Structure 1
Amino acid sequence: MPALEALAKDQNWRAFARCADTDPELWFSVGAVEHKTAKRMCRSCPVRRDCLNYAMDSPVDHGIWGGLTERERRRIRRQAGGGDWRRLVA
């Protein structure tokens, strides 16, 4: 049970995300207009950093997370090589 509690605690940030009450299609669409709309919401999200950390550490390879598309996240991972990607987005 402690592992399950830790996982729940690690995921608590999702309840405070601006996207929590929006249509998930916006975050997983392929259109540029949708990407711009989602990224605009991300810029003012109080848990943007937690969201990006989750997507980069998992790694999630689809959708917009922490204000970045899957392509942007892949580029950051490549640039970081085996190093810490966090310093590239700080």
Structure 2
Amino acid sequence: MNIEIKDFDQEGEKITMIKDGKEVECNVLFTFDSDDTMKSYVGFTDNTIATNGRKNIYVQSFDPLAPEIKLEDVTDEKELEMVNDVLIQIDESSN
């Protein structure tokens, strides 16, 4: 799957992405900061359902102090593990 972030509206809690060539508006589900990476993270969904029956959730990182917010893929193994731990905590607290 090919996604590209077009716009991140922090106040409106919306993200617009280009997914497989189509513009899709997504809802921001959560944000969190990491002291270890000095980055912020945003989790969002396009409300599609994965094969496991749950909503697809995407997580991107950004520098909250940058003059212009630019969302970036999380590719570092340690970051991915940390994000996964946060997702598990969110899932457990929502049940």
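A few notes on this one:
- When distance in nm of label points 7 Å out along Cα→Cβ at positions 14 and 70 is calculated for each of the structures 1, 2, the largest result comes from 2.
- Here the criterion is relative contact order in percent (Cα under 8 Å, 6 or more apart), and among 1, 2 the highest value is seen for 1.
- Structure (1, 2) behind the derived value 2.5 of distance in nm of label points 7 Å out along Cα→Cβ at positions 22 and 62: 2
- Entry that produces -15000 once helix-only ellipticity at 222 nm (-39500 (n - 2.57) for each DSSP H run of 4 or more, over all residues; to 500) is calculated, selected from 1, 2: 1
- In terms of FRET efficiency 1/(1 + (r/R0)^6) of positions 30 and 54 (r between Cβ atoms, R0 = 25 Å, to 0.05), the structure with the greatest value among 1, 2 is 2.
Throughout, read-outs are computed from the coordinates displayed, never taken from laboratory work. Note that the structure is a prediction, hence the values are computed from the model and not measured. Cβ atoms are built from the backbone, for glycine too; each structure is taken alone.
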